[in-house]
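Please go over the structures that come below.
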Structure 1
Amino acid sequence: MRYALIGCGRVAVNHMNAAKTNGFEIAAVCDIDPNQIDSLFRRLGWDEAAVSGINRYACYEEMLSRETPDFVSVATPSGTHAEIALAVMGAGVNVLIEKPVALSLPDADRLIATAKQTGVTAGVCHQNRFNLSVQEMRRHLENGDFGRLSNAAVTVRWSRGPEYYAQAPWRGTWADDGGCLMNQCIHGIDLLLWMCGGDLKTVFGRTRRAFHPYIEAEDLGAAVLEFDNGVLATVEGTVNVAGKDLEEHLTLIGEKGSMKLGGTSANNVAYIAFDGEKERNTLIEKTENVYGNGHVPLFRDFAEAIVAKRAPYVTLEDGRKALSAVLSIYYSAFTGQPVGAPPPDLGTATFAEKEREDG
């Protein structure tokens, strides 16, 4: 499997390690800043022999015209995901997009339509679906062990200070990022939507920029989600924790059982109990950071999907659902009202315009 990477920032290490672990041939890397490429190789700790055969590009159009990868992963600033992924698909190349899939619903819809038109395989990096704990929860859900769900919750309590936002000027902006719900909490929101099933019926949200006056978007968000299957769920996301990342929890409560995932990225089983069983021993998956270990199996599945000509485990449609949920929370927070189906033209840029209108 011949692989290339576009975007060599913070998460690129996980993409490259996943490619190497899966035995892919790494053909090329691309970043508009050559220093980012050098930094990536240093962070990977690969020697000169390991990187000597990897071609370097500053322009993704040039890379696509010169290289013939089987698939490309896009790990650029969020606001550029759609534009670059569309170009990759236009070149007939399979593409795996770092979350969020896009920053507007029209862009997400264009990605879905283009993948169908070109016949390429396309997916999204919601790698936490591959956590051992998440897979255990999913197995119980698919086996019917929970029975009918009543409620669920996701909580992401992490820490991001001035140095994080100073590393890249696009972070925390409406044009290229969004706030903690879009950037940090969207993984947990994806898991919540995946587990709860059904479609969102109503979203009521609130956001704040409490401790980060130097960003445009929120550093704190909370919401109540009502699904059309009757499940009620809550979302809490913040980057205001002092010191270091504290936790990411996902809880499902059903008529026959309950389960809570914990750790810093929902990587542990903190509680599990079903009717007729005592609470069992917890499962702990060690991770080096909040990205977890999911990129390796995510990349493996994506490669297998290409070969088998099937949908990947995490589809563009899945990415759109998570995007739509976050945008709905934002829209509710800005209007002060519950939201049903979000406006079809909604995107993060909408909220920059609303802030200007509000003075």
Structure 2
Amino acid sequence: MKMHLAVNMERISPDTDMVAVRDHTLAMVKTADEAGFDVVWAAEHHAIEMTIAPNPFQILTWWADHTSNIRLGCGVANTAYWHPINLAGEAAMTDLLSDGRLEMGVGSGAYQREFDRMKPGLQQPDSYRYMNEMLPLLRELWQGDVEHDGEFWQFPTATSCPKPVQDDVPMWVAARSPITFEYGVANDCNVLSWPLTMPFSEVQEYRHRLDNAIAANGGRFDGRWAVMRHAAVYDNDADRQATIESVRHILGLFGNLMLKKGDVVNGFPEHIPPEELEGNFRYDPTMLEENLIFGSPDEVVTKLKAYEALGIDAFIYYASMGLDPAVQLRSLQLFIDRVMPEFG
């Protein structure tokens, strides 16, 4: 089972220095590169300080200049926000400047608030249709001239400039629903799943959906399946408490965006009070520590062995949860020193 890192530039309050956020994010990426992580992932989000990522390719190119081996994952581009020629060119340029390290992910977004600003009138559940049209078109544009007359985009003959360095750029689809698993498998993509804060049974259900999608595709699937989870390794109670408090706080902000329960002021979501979240088991501290990849090095190894046994090809260590930078770096180093050696 390979190890990946997902990390965001995140500001939880206006008091947080943006330069310090930048430098800490790069330190995390360089540490992962030196430790032999396989891929580092950058997201796409707009007008939200807790995930500063207006263009994942700009971030990935920056990381490429400071790393040697780690591959660079776009996780993921929201296809409804892009024109195909633009997306193909941006992605190919990143592949060129990184000497062929791009892992290209596409998806259909998460927050309706973003759609209301970036693609007014589009409802998030309908955005998968843009992904379905975009994905094969990217591959065509990377090969050469193509004319397109689709549902969402129409253009005369054009191609991607530049072309990717890789002959076959690895493609990833973000999937939780059965239909998206089926689409990813049928279109020769790798599959990236994020069970949020749900228990391990949710991951087992994703395995079931993947197996069904493979069966529907005649048993053919040459791709990889990666699962992302918030992760933290600690060896003292102070870091444990800081981790639980931080993830609960960030989930209150995330709940704002997902449920549209509060406002967003100058890019900062209003926090949903914990008492409004206590009834939801996904925010209960005990359940969070059980469901997420939190714990001592030995506890984290035990949890990840269950993921490995389920047939997961890559675990994505999701580091961003508003945690103090020093605690976050200690966690990553403990993961590198005490957990990764148990996975080859």
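Every read-out reported here was derived from the displayed coordinates using simple, explicitly stated rules and does not represent laboratory data. Because the structure is predicted, anything quoted here is derived from the model rather than measured. Cβ atoms are built from the backbone, for glycine too; each structure is taken alone.
Starting from the value 0.80: which structure in 1, 2 was FRET efficiency 1/(1 + (r/R0)^6) of positions 67 and 123 (r between Cβ atoms, R0 = 25 Å, to 0.05) calculated from? Label of the source structure: 1. Name the one structure among 1, 2 that helix-only ellipticity at 222 nm (-39500 (n - 2.57) for each DSSP H run of 4 or more, over all residues; to 500) of -13000 was derived from. This figure was derived from 2.
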